[in-house]
1. Identify the structure, out of I, II, III, from whose coordinates mean count of other Cβ atoms within 10 Å over residues 130-137 was calculated to give 29.5.
2. As an exercise: Cα Rg over 2.2 N^0.38 Å, for residues 106-161 alone, calculated from one structure in I, II, III, equals 1.33. Which structure is it?
3. When Cα extents along the principal axes in Å is calculated, the result is 71, 47, 39; to which of the structures I, II, III does this value belong?
4. For which of I, II, III does mean count of other Cβ atoms within 10 Å over residues 234-241, calculated from the coordinates, equal 24.5?
5. Given a computed value of -25500 for helix-only ellipticity at 222 nm (-39500 (n - 2.57) for each DSSP H run of 4 or more, over all residues; to 500), which structure among I, II, III does it belong to?
Structure I
């Protein structure tokens, strides 16, 4: 019999976590906070913060500081504002098999719960909560994708993982944890991901409502509200057979070198390789062809008008790589959307819906790029998947460089270095040390 998820959540301790689990959690902590730093400067984050302050004042649950801002609201409000903040820059960790992201919901929610806790939390305690939240989220996500016809955003299944881990943090027993997961699943946002792909706006990946849904579910369950079963946890046993022994968060977590939808990444990598291998300049490029899987062709985005359209585009980020040799923080600036060189190549890019790539893009994302020059020569890449997956992982140096690229301009180098150091060893911190890390994560720049 597989271990019931609610028993797993109730009983897991830091000492149960293998080294490779802890390594992923440390990398995700650092990576998420780098994204949160730069994301805190976006219009979307500002709107979410103002909404949280207006609607989610502190109450009986205590106060929690908003991520990289410091204003005090309820734990649900801090989770909402924080999740929308991280989601406003599409550079956070993800899971290709679930076609989505967990950290953008998990970290804002769990940091809010830790900040509101009556008894100061330690790093080992927080590590166990993160492991529960990630593992339950990933498995619930796999179950949902396998059993639901519609493609729901990450908010739908992270609500389950967040509810489970938050209930554990609030001292709930296994039965209450089971009900929390059911409440989170039932009231979590079953938002339509492809609607946001076709019509990009600030709703993004649904985590801005999935995170507070999970937090709210946990508090309700603690007070006796019932909601079990969570069908993704109890009616799809094939995804839970090895719970407590195998770790989906180790096998499935990827990291993103570029701040845009993961579906565009293999094309960006392929274009970068062609430009370098053949010593090309963007002035030589006449047109570009991208063969990829069906859903990726719906990203399109030849002339994005907003940061949201940039995040869910493919032609424009590929053109940015061809012109600038990077898709990084400078490319998030409004002026980039009007760069005539990038626009020229983006508008000269054709996306081809390739049936073979669609068939094999299960748990992976495939693309092939052809660049044709003004003189008629063409260069075609090998079919490829993106960097950052477990078979082509980003190095610790890559994660660190990305973190400082995003965090230093917002937090300053000194604070960023301390945040990187503490997040990279968070699970070893005692209560005062973890309180310091919370302050670095949550206080205003």
Structure II
């Protein structure tokens, strides 16, 4: 395990982080463009699309723990994470194309079946991929650096997914087609580079612990419980504005032609904020820094209801400020996740990273899916109708529901997340003690 503690060269970190770019470029449209595209452009309706995408995510309750456990137990000359990442990337590419480029006259069954296949492939690739990164170093701060390289690529992929459709403002279907072609090229190329260059040195579990026993061990892991709860709540808080962004810009601001520019501003701000949060995390500690970022986002979200139709300049500032906070959401919690796995490792002597990351992945995906599953039915219940609402008109009940779900509901979830994680016990000092215990056990 000595190699895992050595300083990792930049080129290896770049190779590790590269697959996150196309994997993120798949993810963003599913939460931002696809719900509106299928609900409005394809005519399936808000409530139907929200229910379908939430139902597809419920399949992750089965697949996430299964993939996590199996990747922990995988043995072979290629390691235990790399085979899963390679196979998962193949299974992700084709359903992504089918989802982004649907045939004419599709129905709910098409959306459900393609979404289920895409989520399965994404799970097979991303969960072992994240666990792989957590096992590249045991150092408290170096893990944040590894995470930053991966999440920097996530932001880059998100920018790609935001920019390409924005180049086709009058034809969202054509923009999704171009994005699908880019993904079919970039995904295998980056995964191949990572598989060939990055070591996969996490030792497989020596014992096949029954799932129920492992569940009890996870439930007894107090830092894990606290972080998982905060991760889920903040995931819902981020999922709501992500799902409703295009609808808010079009019907809340009356400026649909600015949606691509504003989305690009949001994610570019996250790129700028990423190194700042890394520096602050080393000074304040990861969990306190993350709390500060969430509270910062809440302050700016509180200004959204005061925007008038056409107030693009005010919303531009909000996109910058909340985008800066996104950098902390991307870099700090995944690094903290790797740390809390060490609590279990110190007790059991095993690296069960995949199982832990499976639960985090499931919580994140369910949280994001709730953004669609909650928001779209509530909008329909409030009388919001995308076909009858006029851009820039006086706000009715449906528009005010859109504004509240976009801005005020995330504040409530983020504040709850802060309250849960503020006293997180696994500080740098506590983690150093865990590392010594692990070293003594080895």
Structure III
């Protein structure tokens, strides 16, 4: 899905002070900026960004623009700003250490001056900053557009010393976003129109959730598992009854699901933050995880009997090291299942479950399949006509290699200067960035004054 309306820079809540100081940059880029500033170089360059994966879905362009908007420029007094930033880091650490130890650390009254110090140092740094983003001319793909291997994704033209330190950050944003979006695109295509939910939060550091969730959405996923994964695109987390809740209720999936329905849907008020796309306000589709006892058929029937129409679906997540009891029963009755896979979530397991639900009058109950699914496994299930209604996919969406992006200076004051093999490559599909529209009229006017 191509997103033609760009995300506003404030969406990303960037760590402004650390970006401007080069704290998050590869040190050689931070040093390059320092050298160029000290040598008073004002060279104008064209930075060409390209990616290395064939037919990749590009995500991270809006994130890159936010980084450029936040970090392009220079400090008026570099020696003073460096000293202030060192104090800022130390004050931030002390404030956080105090907050983390509350109330033993002395309470909120003692925390307030620490927080105030962080704010004042941030403000002082901001007064020293000379922004340079308005002087950048950027042409870029939109999030969701595709690029071929080696194809240009973005051209950034401007005074290099003002944005030299940002390369690490925007290449990382593009690599992460494009990897998740491309993986998701391929999985969604394999699912043949059936919904795909991203269960990838546990496979990444928490700081990556918002970006990965947005990239999965652009790639075609209909839902994510955490609220933060849905933040950039206005969604919230979806989820089923977890194994942990079942364990607390002594392994009784039916009781755990009844409690889920009772406290999430039937007695809890003001739970709008739990409302999933496609559900009514204050209601969560009840989906029970049914493999706790390694007997998905009997567990599903028990839950369906207890909840009736209130049960939206069941999720099968059988470990790839286990053979479900319904498969074992079939093996015992038939004398074997030669040539068929028998461990984990298999086509035959889903077929048995669907047949049992339908025969018992629970045709409304949907089947969600998860656990080890990727594009190849989903494509095989679809080729075999396995009656899965929704796929839950985790690590396959966030892992993978070959999605690196590279940035090269290809023109210096209009002259070709690219390293061998990295010459200027135009891409007529790139769009000129309208900074005025991106930041809003009020911010644009204020930046001129």
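1. Answer by label: I.
2. Details: I: 1.33; II: 1.54; III: 2.03.
Derived from I, not from the others.
3. Traced to structure I.
4. II
5. The value was obtained from structure II.
We did not get these values from a lab; they are worked out from the coordinates using the rules stated. Please read all numbers here as calculations on a predicted model, not as lab measurements. Cβ atoms are built from the backbone, for glycine too; each structure is taken alone.
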